[in-house]
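Below you'll find a set of structures to go through.
No lab work stands behind these numbers, since they all come straight from the coordinates. Values in this document were obtained by computation on a predicted structure and should not be read as measured data. Cβ atoms are built from the backbone, for glycine too; each structure is taken alone.
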Structure I
Amino acid sequence: MTEILDGAAVTKLTNAKTAERVANLDKPVTLAVIYDPQNDGSRLYVGMKSKKAAALGIQTKDIPTDANATTESVLQLVAELNADDNITGILVQSPLAEGVKEREVFSAVAPHKDADGLGATVQGMLFADALADYTVAATPQGVMTLLNHYGIETFGKQAVVVGRSQLFGRPMFALLNNADATVTLAHRYTPAADLKRYLKDADIVVVGVGKPNFINGADLKQGAVVVDVGMNYVDGKAVGDVDFASVQGIASYITPVPGGVGPMTIATLLENTVTLAEQQQAK
């Protein structure tokens, strides 16, 4: 029988703990969000973040970029927020306007304010498994929270991550590697036959490529744990990158879409923001 990794339920537990932590801080927690107002998805997502943050006692400062935004203008905005003691954390919502160099902007966020863990400094610390405190990108960290909540062992396991984006795949690889799994990172140039072989050997599969039903039950090892990070729309219905019906009875656990990884992403972002606030207060 395939069991559900219930991201919505774990999100409630995570948010309750986050709200308690906010209440114990000496000063307000404020998350600044830089986004492109011309992008419908970004506007929607930023609105959702602000609503969730307010429910936990976290203030947000949503900052739309100008219609003619450039890399230089966004970098200047980041520099101002880095220097503002009233700003706890900074999130740069992707995608930014065409022509703005996102990676450069991500890395301009001060590490002690990097709420989404996308800067080169904190990602380098992740890959080095550094002993010092650092944030981790919200989606992969949310995946690890789910795995830990359900007691899913990573030590010595074979894991496959499909997708190598800076927001998901690369940090997901590092987190699983740091948790002592043997990890294969597949991407668009991985030959299909090789990917099939990797999947058949995998105890844990985490996929986020944005292709509906990209993986099905026949691709998987019996008993594999499947985490579906994809969010696609087919005939107006939200579906993941995994054919949910076909993995029933094959996967031991799977995340649903919606209600799996999605809720955990925002919860983890807000959790990260409070962690930054606690670190700043301790100094």
Structure II
Amino acid sequence: MEQIAENKCFGGLQRRYTHQSRSLNCLMHFSVFLPPQAEHGKVPVLYWLSGLTCSDENFVQKAGAQQFAARYGVAIVAPDTSPRGEGVPDDPDAAYDFGLGAGFYVNATQQPWAGHYQMESYISEELPELINAHFPVDAEKSGLFGHSMGGHGALTLGLKYPQRFRSLSAFAPISSPMHCPWGEKALGNYLGDDRETWKQADSSELLQQHGQRAPKILVDQGSADAFLSEQLKPELLQAAATAGGADLTLRMQPGYDHSYFFIASFMEDHIRFHCEQLA
């Protein structure tokens, strides 16, 4: 692991690192914000999963999270959205919604993707182990949140690994990848044609199955989001939560779109929510 950047920010430190990932079989980047409280002991840690086309830097530079992380005393880890580098396959048409920048936080079983696209293992196992070993964070107080594709990742991995991630929230998540064009393309290519296998990568399916054991979940969705009806479908998540007995708060935010302007507007609410759940 090598530190490649550091900036003082709101009394804490924003850092960026590279490391060789055993799960993804390539060199990966991730960013970490350490609040000033980390100088004196271990702090809770949140993992942020970004959306299509993004890297770790979009969140770091646009979400405005550092001031609230410093205020509430929580570290934030932002990984990349896919494996990258020489030998990592990409969408044959270089489309934005599959391949590089679009790992969908699943473990691919199909070739040529399976050799590198193991994002579920990376987020649920390898990265937390690395963070816990090298940074002053409390592994028992870990949360997961994200946006769009990353909101899907946060919800699915949080529901599948409740011992690892004890608080969950999302901004404009892809609520049911089985039932939208982005998800059908990604799951079909990464996991194959058997739609039964897709259910373990669909947050609405998982919420219906495991809702009663899930932690409280906060989801914000903008009403002016251009992807609302075709790709995101929050009504499916709400229906699954109701059927599964989950404690979901889904807030429709009038006039907000899919951008980081929306994310930044409600970032403090989400960080405060996680800190309350992890207290």
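Among candidates I, II, the computation of percent of Cα pairs over 23 Å apart, for residues 99-210 alone that gave 30 used structure I.
For relative contact order in percent (Cα under 8 Å, 6 or more apart), which of the structures I, II scores highest?
Details: I: 22; II: 17.
Largest calculated value belongs to I.
Between structures I, II, where is FRET efficiency 1/(1 + (r/R0)^6) of positions 243 and 259 (r between Cβ atoms, R0 = 25 Å, to 0.05) highest? Walk me through the intermediate numbers first.
Details: I: 0.90; II: 0.20.
Ranking I, II on FRET efficiency 1/(1 + (r/R0)^6) of positions 243 and 259 (r between Cβ atoms, R0 = 25 Å, to 0.05), first place is I.
Tell me which structure, out of I, II, gives 43 once percent of Cα pairs over 26 Å apart is calculated.
Values: I: 43; II: 36.
Working through the options, I get structure I.
Sorting I, II by FRET efficiency 1/(1 + (r/R0)^6) of positions 67 and 227 (r between Cβ atoms, R0 = 41 Å, to 0.05) from high to low puts II first, with the largest value. Upon calculation of percent of Cα pairs over 24 Å apart, for residues 27-178 alone from the atomic coordinates, which of the structures I, II produces 36? The read-out was computed on structure I.
Once mean count of other Cβ atoms within 10 Å over residues 107-114 is calculated for every structure in I, II, which label goes with the largest value? Write out the running numbers ahead of the final one.
Working: I: 21.5; II: 15.5.
The structure with the largest value is I.
If helix-only ellipticity at 222 nm (-39500 (n - 2.57) for each DSSP H run of 4 or more, over all residues; to 500) comes out at -9000 when worked out from the coordinates, which of I, II was used? Label of the source structure: II.
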